[in-house]
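Okay, got some structures for you below.
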Structure I
Amino acid sequence: MFNFFKKSISKKEENKITITKIEIIKYKKLMKAIVGNRGDTLYKFIDEYNSRNLKNIDVEIRSTILKHHTYDTPEEFEIDLFNTYFSELALMYLESKGYMLSVNWQGEDSEGDVEQFVNSVLTAKGEKIIYFDDLLKLRKRIADNEICVYNSDFLLIKLKLIDTELKEWGYSLYLINDNSDIYHLFIAETVAITEDEKIINFWAADVDDYKYNGLGRKLNSGISTHKLTVVQEDGSIKEILKNTMFFINNETETELEIETITCEDTIKGKIRNNNINYEIIS
């Protein structure tokens with residue numbers, strides 16, 4: 001099949017991208033955390049990545065690539081294989097096998113994709129499914145127009161709520177940060193990912209690890225239960241109405257630094273830390 005979006009390549013074979021011995025060790029530890037003892041194909045491919053070509057590439061790896069790309073000739077396939085980073089190939093494989101879910105930052109393709117993925121993984125691990133009661137209540141309030149929030153912000157709060165429930169079972173929701181606008185999600189035991197598994201340009205981090213997970217912010221959030229007075233950085237005063245959602249950027253004993261996430265203009269500033277005029281969501 002002709003692919004109009006196929007990147008142009010040279011007929012001349014370019015220098016093959018390789019991974020170092022240290023990277024091989026880190027990738028193996030990371031894949032072990034994600035797939036457990038079911039990753040023979042991937043572990044073997046890590047060892048063979050530097051010597052890969054069309055003759056020796058594993059059939060499963062080959063079919064995974066062809067699900068994502070098309071080529072006019074075997075030569076084009078091989079040159080692309082030489083010039084594709086292991087991290088890209090690993091993401092393709094993990095997603096095709098159901099170990100990972102990739103979600104655009106703007107929101108899911110279909111409502112409930114993340115919850116379905118989480119329960120699918122838990123079932124495969126022999127765990128009970130989660131019913132996500134708090135998430136369902138929040139979604140109903142949004143559906144009833146009680147709250148207005150953009151899909152991209154709701155997705156972040158959803159990830160935090162799901163991670164909180166997973167932690168009660170000893171698991172965490174992790175992200176692969178490959179510096180893209182896609183959230184690559186997987187589930188592993190809490191604290192399974194350490195500094196040893198962090199690979200440059202392929203950081204694996206817990207939802208709470210905002211320095212590395214690619215989300216760029218803490219995901220603590222709340223919602224006003226009454227009108228709230230917000231003191232902005234320039235000293236001016238703004239009021240936010242009941243049922244306004246906000247992220248909590250920082251917290252002291254007396255104040256919360258908040259940033260509203262509504263369908264209106266964003267308001268940033270400080271409110272009193274009293275737990276009276278708001279409820280914490282995540």
Structure II
Amino acid sequence: MKGIILAGGNGTRLNPLTTATSKQLLPIYDKPLIFYPLVTLMELEIREIAIIVKSHEQQRFFKLLGNGEKFGIQITYLIQDNPNGLAEAFIIAEEFIGESNVTLILGDNIFYGDGLKNSLSKKFVAGANIACCKVNDPERYGVARIKDGIVLEIVEKPSVYISNFAVTGIYIYDNSVIKKSKSLSPSARGELEITDLNNLYIKDGELQASFLDSEMVWMDTGTFDSLYDASSLVKALQNRNGHLIGSPELTAYQNKWLQKQELKVRLNANNPYEKSLLGSLDS
């Protein structure tokens with residue numbers, strides 16, 4: 001399994017914050033936003049990860065993340081300068097994906113909790129799998145109609161009740177996703193839509209649904225309020241639990257991809273984030 005993070009959007013809803021930088025480089029409390037989807041893929045034990053960015057942002061991401069070696073992973077950077085749709089990611093990443101299956105995560109989505117791995121990758125065999133979350137306001141989301149774990153329909157922001165299972169920003173696809181993406185036609189807004197891609201799997205009865213349990217946290221950080229709320233939540237959870245959330249170094253250590261000592265020698269106890277990381281390594 002390989003992973004893709006989408007970080008090439010324009011982030012116009014967050015202007016002026018995103019006028020001079022990528023949304024995924026904005027802070028969520030003590031870390032850049034990109035750390036959180038990166039950690040989600042790492043928690044799914046995915047070590048080969050492509051990040052899709054705009055060409056003028058690539059060096060900024062590389063300065064932050066490098067080639068992934070310091071996190072025990074391999075990071076590849078791919079370019080999407082024009083907003084041609086989420087499904088174009090699989091065409092851009094065709095060489096990177098190769099013969100593998102692939103997990104796609106939206107770069108502004110935050111997942112927190114222990115149940116994601118069991119909910120998603122452990123159950124995946126073939127076809128496609130989307131993560132759904134029970135919500136109280138389904139009219140704000142893309143919503144899935146589901147029977148016996150199979151998705152029958154996805155409706156964007158339904159005006160009438162379909163279900164209360166919102167489709168989150170993480171998707172798992174088998175290798176046929178490349179061919180399916182190439183078969184898509186641009187929508188009315190000129191994009192290759194992820195909904196149209198999912199509909200191809202629905203047509204074949206191959207789109208499965210997984211459900212985030214009630215203790216999982218899912219946040220889409222695409223607005224000013226949600227950015228603030230996410231930062232507040234991370235701060236509160238870290239202060240309460242005493243360990244870092246969304247730390248790729250800590251996740252690499254927990255996955256036994258890096259040793260404690262090799263992490264400790266490069267950490268600076270005078271830096272608040274690295275001091276917290278040192279504390280988490282010893283807890």
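We did not get these values from a lab; they are worked out from the coordinates using the rules stated. Everything numeric here is computed off the predicted structure, so don't read it as measured data. Cβ atoms are built from the backbone, for glycine too; each structure is taken alone.
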(message) I have 14 for relative contact order in percent (Cα under 8 Å, 6 or more apart), calculated from one of the structures I, II. Which structure is it?
(response) I
(message) Say we calculate mean count of other Cβ atoms within 10 Å over residues 102-109 for every structure; which of I, II gives the highest result?
(response) II
(request) Compare Cα Rg over 2.2 N^0.38 Å across structures I, II and report the one with the greatest value. (result) I
(request) For distance in nm of label points 7 Å out along Cα→Cβ at positions 54 and 182, find whichever of I, II sits highest and give me its label. (result) II
(request) Have a look at I, II and say which one yields 14.4 for mean count of other Cβ atoms within 10 Å over residues 94-101, as calculated. (result) II
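Taking distance in nm of label points 7 Å out along Cα→Cβ at positions 70 and 262 as the quantity of interest, name the structure among I, II where it is greatest.
Between I, II, the highest calculated value is found for I.
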(request) Could you tell me which structure in I, II was used to calculate helix-only ellipticity at 222 nm (-39500 (n - 2.57) for each DSSP H run of 4 or more, over all residues; to 500) as -10500? (result) I
